[in-house]
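Each reported figure results from applying straightforward, stated rules to the coordinates on display, with no laboratory input. In this text the structure is predicted, and so the values were computed from the model without any measurement. Cβ atoms are built from the backbone, for glycine too; each structure is taken alone.
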Structure 1
């Protein structure tokens with residue numbers, strides 16, 4: 001059975017250099033306690049690049065060892081959301097070109113999702129179409145764009161262009177707004193707790209804003225098993241039923257919209273993966289690993305997928321991804 005990893009990341013040195021030079025004052029490059037590179041947001045570390053982030057040959061070697069057939073690679077946070085229009089677009093171009101070249105070098109193993117400069121909608125739509133022509137099979141966006149909500153009217157032209165192309169979108173968390181105020185620096189809780197909050201808020205806002213009714217072709221992938229969404233779906237439905245303000249732009253229960261959202265398998269407990277399956281359904285669960293982050297787990301995530309029952313395993317391993325990405 002084909003195994004396709006839909007949540008797995010690559011960087012490149014040109015992107016890192018642009019971030020180091022133009023990311024301030026919020027984004028800064030620093031060092032970990034072990035002496036490696038790290039990226040910080042308002043002083044809170046949230047990304048420590050690993051060798052596999054830059055080395056496609058190493059990636060393929062590690063994929064072979066874990067029995068993963070194909071990786072749909074994407075950039076991670078802070079993506080290209082720094083600098084002015086020229087810098088953000090340059091960052092997107094260098095990353096997209098690099099990933100397109102990797103697909104050419106490894107045509108049976110690599111596909112990729114485009115990064116686009118969302119803060120500048122005209123440039124974003126232009127780069128979206130350029131990347132699609134280069135072979136991008138999806139788009140990556142962060143759960144907030146420098147504190148701005150994905151449902152802002154300013155971003156509607158971008159969503160409309162993605163919807164017209166029918167491309168899946170990986171919604172990936174970043175540092176949530178107010179990270180410093182929430183004391184996420186202490187114990188470095190951005191990745192462990194802040195990320196889960198960021199994704200849950202973004203997708204929850206889409207649901208209550210009527211987003212899935214406006215963009216009927218969109219395929220949204222909620223990173224890390226949907227954050228907290230599978231756990232709080234009952235609460236979302238209860239609030240919808242009992243609070244009229246929740247029903248101003250939607251016509252269905254939140255749980256029904258979550259059946260339209262795709263969840264990845266980047267969870268670290270079998271019962272958590274089963275909960276994702278119960279909420280999303282067998283057609284909307286996808287294998288992901290978060291490789292090569294330090295907490296990435298190609299083998300473990302696949303083992304938990306393989307522990308599901310019956311035909312679900314085939315779907316989650318790869319056939320669901322084949323269908324939605326057109327592979």
Structure 2
């Protein structure tokens with residue numbers, strides 16, 4: 001799968017987070033979950049200023065995270081096209097539509113009755129609204145609560161409120177189970193999360209960082225963006241990483257950039273890093289590590305499983 005550079009990835013997430021407060025059609029924090037199977041047919045429904053008079057049957061998703069959410073809540077059969085980066089689940093109807101450079105004419109050509117986006121590049125929301133195409137903006141989540149809210153909103157708009165509630169409950173239960181018996185350590189284990197071999201990382205103030213925090217880890221990238229000028233995604237130097245001496249290195253660039261524990265071990269000057277000496281370099285699935293859908297539970301499990309091997 002073609003993948004944008006870590007710099008663009010970081011920028012996309014940062015812009016997405018800013019959009020949490022920027023669009024009238026964004027997910028709404030005041031929309032309660034709708035319970036009960038009878039509610040599935042209760043249309044019209046509204047999320048924020050977006051109202052759908054009937055259940056959408058031709059949904060176009062231009063966000064890999066939204067695509068995963070839609071299928072997870074049972075709305076997959078209503079999805080008729082997804083963007084070129086939506087590769088999960090396998091049955092998602094992948095197209096050549098772009099979520100990074102969305103084209104209103106190409107989207108309209110799919111005759112959608114709902115379009116789900118994660119950012120408003122090229123003022124695409126206004127363009128689609130002018131064409132009378134309903135749009136829901138689901139920006140990059142800053143917290144797990146944002147993920148839960150997006151699932152709730154998508155469930156309501158697609159006629160699957162009960163299923164969305166069930167997915168959210170399972171996520172919360174799974175996360176609670178993964179974190180309830182974490183060992184009490186006198187000193188937190190430290191980690192470096194790598195977005196790309198250019199050494200871009202993510203701080204604790206990002207969504208990714210918040211998942212590591214659930215596992216009780218300390219982020220060596222935090223000092224590099226203490227003032228927040230890098231939006232939570234600073235570029236570190238080899239010297240900074242080696243000096244910080246992280247207990248773990250987590251690679252979110254295994255697909256895009258072919259990074260492995262072996263390539264890290266071969267890096268000049270890294271031989272003395274604790275993560276390298278103790279074989280605590282963990283390859284992650286790039287996609288899971290860069291999305292905020294239900295599979296964040298899988299990311300947390302990978303982190304917890306890796307760190308559990310270190311004696312308290």
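Values as computed for the structure displayed
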item: Among 1, 2, structure where helix-only ellipticity at 222 nm (-39500 (n - 2.57) for each DSSP H run of 4 or more, over all residues; to 500) as derived comes to -12000; result: 1
item: Given 31, 18, 11 for semi-axes √(5λ) of the Cα gyration tensor in Å, for residues 142-253 alone, calculated: source structure among 1, 2; result: 2
item: Read-out distance in nm of label points 7 Å out along Cα→Cβ at positions 158 and 182, computed value 3.0, structure in 1, 2; result: 2
item: Winner on distance in nm of label points 7 Å out along Cα→Cβ at positions 246 and 262 once structures 1, 2 are ranked, highest first; result: 1
item: Winner on FRET efficiency 1/(1 + (r/R0)^6) of positions 190 and 238 (r between Cβ atoms, R0 = 30 Å, to 0.05) once structures 1, 2 are ranked, highest first; result: 2
